[in-house]
1. Which structure, out of P, Q, was distance in nm of label points 7 Å out along Cα→Cβ at positions 26 and 106 calculated from, if the result is 4.0?
2. Suppose you compute mean count of other Cβ atoms within 10 Å over residues 18-25 for every structure in P, Q: which one lands on 13.1?
3. If you work out mean count of other Cβ atoms within 10 Å over residues 138-145 for P, Q, which one comes out largest?
4. Looking just at relative contact order in percent (Cα under 8 Å, 6 or more apart), which of the labels P, Q belongs to the structure with the highest value?
5. Once distance in nm of label points 7 Å out along Cα→Cβ at positions 226 and 242 is calculated for all of P, Q, which comes out largest?
Structure P
């Protein structure tokens, strides 16, 4: 198991854990934090990325199935071993899933297997709660920050995002508020970012019709979200907690 390298006291690097870091918003977030001098621990279902092996600040990548309770518990244990008692300054709960029916339809309230709803909530909601608990001591030591990645779909019916996904993100928004209240006693801030239409693997061709609803007349990039996440984890947001930051190009106003 890799451990965080020791840094000179005059150049102490901050530590961040990022879930779902193999692609999309999670991968861009990892790159943004690396470029700004943070040391990162990541997880996803995929094996160790090549970039992880090359960059000394990419301390370790731990393949993890966040929907599996044992795998999740193993990740908490291994990541805490990697920290080796060092403070944790940020936890980014980014991993999420939005399944379709076998016919590629949105998973609604009247269709689809209820087991799929359970799977969505395990990853999109419960994993964030388990990780926040599992790293609470390290976050307290670092007077750190938690950022949950929610969605515009958690606040209004979305034409393409499924009901299970949308409801799980609405629940994560509520969890963010509750965590912000409780974690304040640990000197830990808790916020969320709510992306709109972001050009990732989840975006299908039919999403193009939504661009007309976006005042900025374009979809966002994963870097747009990553920069917002970094802000909420930075000292610049030191008095910001319990907030959900819209990253939608203005789409949420309608």
Structure Q
């Protein structure tokens, strides 16, 4: 089925957002289709992550609409936003793990808050999710009781991924998932994003300035420029765009 024949799971239309004099979006449009991985590209500090926060209701647009499953996010009350954030799970830049909680408590946090699962069920689900991100107990027997301060940067990212999938969301939003990692760990996280998308059939939106990650994980790519997304294309077509702005970005960002 072509993109045009699908109903987007997320649709942003005519969105404008500014922070004082800093205009991030002006009349911006973007769609996210069910089951795809869409990557949002752009330079550091251009406001890519703002799109994710608009989708999940952490920020509100000054103009335009943000619809998720046909519902306007700006019109949602507290209960609807809580449900939205179970359906759309966000992996924050840096992981945003709770330092005072063990890995088990971090991964099981949403399950504790939003479900009636028993402690044993939450533990089983945490183990299952850690296994999916390459932190299974057979190789990491003490992982559940470990605290974030004792994890490497790459392991913290993977625990954050495990936490994001624990509640079985329909959409995972990734905010700069490879920032601060060395190339081998960047590659590992990229493979996990792709693996989770395929294994769980989730919809993924990835914000990154890492072009290698983008080409690896994406079905479609959108590049932020001049407060909008003037270039949105399937990955194989994005590689062929001849515009100087796009070509320069690809060349400068390739490892």
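No value in this document is a laboratory result; all are computed from the given coordinates. Owing to the predicted nature of the structure, the values given are computational and were not obtained by experimental measurement. Cβ atoms are built from the backbone, for glycine too; each structure is taken alone.
1. Structure Q accounts for this read-out.
2. Q
3. Going through P, Q one by one, mean count of other Cβ atoms within 10 Å over residues 138-145 peaks for structure P.
4. Q
5. Across P, Q, distance in nm of label points 7 Å out along Cα→Cβ at positions 226 and 242 peaks for P.
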